[in-house]
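Please go over the structures that come below.
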Structure 1
Amino acid sequence: MNVYAYTADRENYHEITHATGLQMQWFYNAIGKFMLTVPADDYNIAALENDGILYISDFDDLTFTIQNIKYDTAENRITANGYTSNWLLNKRAITSRVQITNVETAVYTAVSNNLRGLPGITLHASAGLEAETDAILYGGQLLDGIMDVLDEAEYGHRLLWDTETRSHMFEVYQGQDLTTGIHAVVFSEEQGTAAQLVITDDNSTFKNYFYLPCRLRNGNDILVEYGSASAGDRYEHWIRSNQTQTADETEAQFRQRMQWECQAEASQRLRRQTFAVRVAPEDFGKAFNLGDKISCVSNRFGVEFEARINGVKYALDSRGPQTTIILGEPQLTALNEVKLSGRN
């Protein structure tokens, strides 16, 4: 494991060679985090500083930004915590409105228009991804907004680290479909390729019908509704908001914007279904990677599913390294009578 700590100004770096513990999580389209524990010697004290960059070269140019450092003199150790470097984009808000047609183009435009001098971030060349939608990016934090748009298109994003320029390049990308063909990947508990399979089905925050109170320019209050579920399958949610029609909006435009507000809220209140599978560290990044779609079968639990690799967890301690992949929100089909609803 090659770990390098860059200073906040990116002028110097140190290789971390005697870590006593390292835990990392990173995702296809979300903010990850890390925790690093090292001895409290002079070398490590100088190496780790807030706003520095932790670079993990073994995992496809994975980097984190250091945001919290704890010095424990009683235990003679330093613990550093922080987030995947994409978190840096949330230093900016979306103040430049972007109309979305092509998702990839709009996301690059939103980042470019809202960086406002945020150092060390450039944009990757377009890959020509074709997904389209009809929405507006405006308001809120930059990364949060573009993640919502990318979720709908099933695209991911990453900040690639350039060791020569010591800067990041923001990229929108799409994982491969490895469910068919000669390179297909199947995780099967019975075949021994889905070790320590963990299935989680969380309905605690799920909502599928939304009410948004808002006000027209003439002072009349209206209630915008969003969703189609009914009867026992309907989980209602009241959105607290002070939205008001602007001077340059027609009532139809305002109602459409409020529908998009409801849609954004709905994207945060999904039925959370995740699947974790322990894999050999050497397999990740070769046979499959973050964002790829794979197949998984468990006769014992009575399910088969296709799902995207939405996250990775890595832990290094006295027992050695352990890598777990997270298969997020797949559509399950029943081998027996078990059925869970979700989305690919």
Structure 2
Amino acid sequence: MRFDFKQRPLVELLETDREEPDPDFAGVGWARADEIWLGRRRRVTNALVIALHAVDDGPVLDDDVMLQFALPDGGVGQLLASEFLASQAWPHDVCAIVLCLCNPHRAHLTWPDAPAVPIHYAIGNVVAWGDPDGRVRLEADSWRTLRDVAIEVAQPPISDEEKQAYIGMWLLKKLDLKPEDGGMTLPIVLPSELGTLEETLHQLAVDGLVELNTKKERYELTKQGIAYLGELIDEASDLVDEFDDEEMPEVVAELKRRNLDPMRARFLWGWYEGELDDLVRFQEQRGVRPVERMWAFYLTGNELWRELARDLVPE
């Protein structure tokens, strides 16, 4: 099936030079974007923007969207989004991919062999805006991030709830440390390469452990968050003090005897000792191949937790 799908300038592709968005806009093609906004809070940088048109009144699919293309002979062709995306050779030097694609049936998209970068897609219809300050903005009911199918299919050794709790602990430590000690500043508007942290930061704010400093435009620890960090440090230091000279099989057996979670102990040990402070270095030291250099993606995926779980299994 041949159709007109090519690279265009971003403004031309999305027609954001109009005074009002065109509700019947059906542009297709792709563009590079130094930055593009998903709503007014999420800024995505160095992105590949892929514009596609969904079939009006298309079939209701749980994990896909039926696309529509104008053919050279004046006819109309249709193709599943997953099939089209998998058939193309996309640039590899981008930090994120944004699908400008209406998703009226709110499907949870799949993309076989997806590039290992955050891939943002909409729930509901998408409208493109050109703001007076020059921003290109895409609005939808909400945005989701598709990750590598290979990572999503295989189940991690911990539940999503447990993983979110550990990610939260990792972020609290980073917010507490000084920059010279490995700490970091997390802006309220996260760059695309940190977009996978948004869910955890939101939950930390709901739990009262962090707050949004709107003047400095960043997340900061609350008094409650600092107190919780102290409790975690005490828990971790007690583990290290008691089991530092023990072999891992004996440690795991004793933790299970006490009805304690070995995975939590393994995470807290590495967290307290600084082993997990630099996740790229952690992978390199353990011989992980290939190394995932987008550390936030590694932290929120499954491979880190599989790697930690390997230490709990006797060789």
Structure 3
Amino acid sequence: MLKNLFTLMLVTLSGIILIFVSNSGLQAAYNNECWVVSGGDTIWKVDSNDGKAFPNTITIPDVSQVEAVEVDPKTGIVWIAVKAANTVYRYDTETGEFKPVTVKGWRPQKLSINPVDGTVWGGGIDVVNKVSADGNTILATIKGVYEPDVSVNTADGSCWVTDSRGQKVSRYSAEGTLLTVPYTALKEPKYVSVNSKTGNVWATDPRGNDIVKLNANGQELLRITDIIDMPISPRVNADDSVWLVSGNNTLMKLSADGSKLVEEPAGVVVTLISVNPKDGTVWAADQLGQNFTGEVIKFSAQGQKMIANPIFQPSYVSIGHWPTQ
């Protein structure tokens, strides 16, 4: 995928120094890479086969509170949420363009990309904004949702949104209109992941030790309570099974009916996982790891540990979610 020629670029943007190396070409569609947020101020791009860093790793030395990074598996466009700057950055790996999308009071923390049209939904402190593929326009805004997680359905462009303070999980249209009666049977819903093939969604409430599966209309299909401790970071599969992390250190896979398929030690303090849509492998960000400085870990589709590479305090991993790809 990488070309022989790499260009080192230095960009000054709003008083922030951004250093990155960009390749001059890019394959369209999924490009076998995993993006990692390290220490809140550095973004690593690693090969999904061996976990080693690519030469065109991005570093952001003067920015704190990098919350999330997501790659569009269709175009290779990378979106970066920087909470402190009220900004989501659009990074074009082909041209090297680094574009800020800034909204006052946004404080973005979560991202979900729709590869069908390249748009991205960004959940902030109490608002969700939908950004156009070129980064020029805010297409929709959802207000009054506290620390929302977001998960876009690629089949129809709708987006599921959590509201932990309002104790709600809701589905919105591509235009930001509420489509469902909010699901309110959770104490503090923090995470959500939708299956674009079935329209069903998994949501987790770490505080209440609850996991629910809802249909496209927001009606409860399944509920698991006080069996799995502090469930976080659900990642739904095409067959309606779901990967998640329990108690910050156990990797679990549940079947479509909630039965345990995998339960394996995942690390020390795992904050997030990401699933490779091509081969079903799972990547985990472990903030401590074996040496207590941090690791990024790759698991097989059966939950067996394959790779554990040291990366300083990783908090976020993205390998290009696209359930229908």
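We did not get these values from a lab; they are worked out from the coordinates using the rules stated. Only a predicted model underlies this, so the values are computations on that prediction, with no experimental measurement involved.
In this comparison of 1, 2, 3, the computed figure 0 for helix-only ellipticity at 222 nm (-39500 (n - 2.57) for each DSSP H run of 4 or more, over all residues; to 500) is attributed to 3. Among candidates 1, 2, 3, the computation of Cα extents along the principal axes in Å, for residues 127-238 alone that gave 45, 29, 23 used structure 3.
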